[in-house]
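Scrolling down, you'll hit the structures one after another.
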Structure I
């Protein structure tokens with residue numbers, strides 16, 4: 001049951017990415033180009049996502065446990081530090097240059113293999129480099 005719900009969630013997420021235009025790098029870059037030919041449509045996508053997450057957080061607080069799991073596995077909160085700011089900046093720069101972020105890039109492998117494959121390969125290389133150079137938390 002858990003695998004089915006995970007697969008259904010992934011399909012729904014991919015469908016949402018395609019429907020919203022988040023898999024189109026030119027639309028994403030148009031949204032990020034606030035001083036040029038700005039395309040505000042992604043603001044509506046993000047606003048919709050915020051509304052859905054606000055509802056999901058309210059529902060989660062009212063539930064004792066998830067529907068298909070024994071317990072919730074929620075991330076803890078952390079202070080904003082240099083590592084978080086650096087990672088966010090690197091993510092933003094990559095998103096602006098490529099017009100893709102991890103979710104849409106993986107979904108784009110189905111319809112834009114050459115462009116998405118380069119991004120996904122670089123993303124995986126970055127993850128490997130991070131794992132190889134990561135220092136233990138102190």
Structure II
């Protein structure tokens with residue numbers, strides 16, 4: 001088995017910035033030479049998340065609105081007493097969504113649905129520089 005690791009580095013706007021990372025993840029899978037296996041997409045940090053959606057403006061808006069309804073940013077969170085940074089909601093949202101997703105790789109392609117894209121969500125309340133780890137494991141033949 002071969003393991004190949006790549007990284008995506010980018011700046012975000014914060015405040016539930018939703019970024020389509022499908023194309024660069026696909027590029028890393030192609031660079032790996034792995035034909036059959038699995039790709040892990042992992043966002044280090046407790047205020048970031050990885051998931052999938054149909055990446056189109058209406059759904060991006062709807063996802064932001066749904067997260068605000070589920071975990072409002074303007075509520076009191078006990079976490080604020082610790083660091084006074086006002087991002088308690090960011091941590092809760094990230095823990096509900098999760099920091100990683102794995103996808104099958106078959107014949108060198110990530111198995112995604114027709115309208116399914118891999119997204120990174122910066123849930124912190126301020127802009128950040130982020131790094132996403134992409135690790136591909138499998139066979140090259």
Structure III
């Protein structure tokens with residue numbers, strides 16, 4: 001299993017209606033992407049981030065399905081313009097020592113195939129974690 005998480009802090013001028021749209025889009029990912037086994041979206045306590053989301057995915061094939069699903073793309077479109085600081089992480093019980101590199105390759109493949117996503121991610125104030133360094137290693 002792979003637990004894929006995102007933690008983020010919003011820009012000060014993010015409007016409440018836009019924020020709720022983005023959070024609902026994250027929830028919709030959990031409900032509509034077949035490879036997502038369970039999920040949680042909500043406030044992030046105990047750190048420097050305001051919000052978080054975690055999606056439980058069975059394997060790398062399901063991870064790829066999650067990354068390219070239209071519901072995920074919608075969240076990128078409506079959510080990333082609101083985000084100041086973003087961090088992603090993955091926790092897995094898979095013993096493959098190359099799992100981190102394989103996850104990073106999936107993210108890079110997605111950046112390489114989606115110029116609009118590349119632009120959205122390039123606009124973040126801070127970006128770190130398993131999906132970073134971001135498009136084209138920047």
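Read-outs: derived from the displayed coordinates by stated rules, not from any lab. Predicted, not measured: the structure shown is a model, and the values here were computed from it. Cβ atoms are built from the backbone, for glycine too; each structure is taken alone.
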Structure responsible for 13.8, 37, with Rg and Dmax of the Cα atoms in Å, for residues 25-64 alone calculated and labels I, II, III on offer: II
Which of I, II, III yields -22500 [helix-only ellipticity at 222 nm (-39500 (n - 2.57) for each DSSP H run of 4 or more, over all residues; to 500), calculated]: I
Given 14.0, 43 for Rg and Dmax of the Cα atoms in Å, calculated: source structure among I, II, III: III
Ranking I, II, III by mean count of other Cβ atoms within 10 Å over residues 73-80, the structure that comes out highest: III
Computed 4.4 for distance in nm of label points 7 Å out along Cα→Cβ at positions 1 and 129 - originating structure among I, II, III: I
Relative contact order in percent (Cα under 8 Å, 6 or more apart) - structure with the largest value, from I, II, III: II
Distance in nm of label points 7 Å out along Cα→Cβ at positions 49 and 97 - structure with the largest value, from I, II, III: III
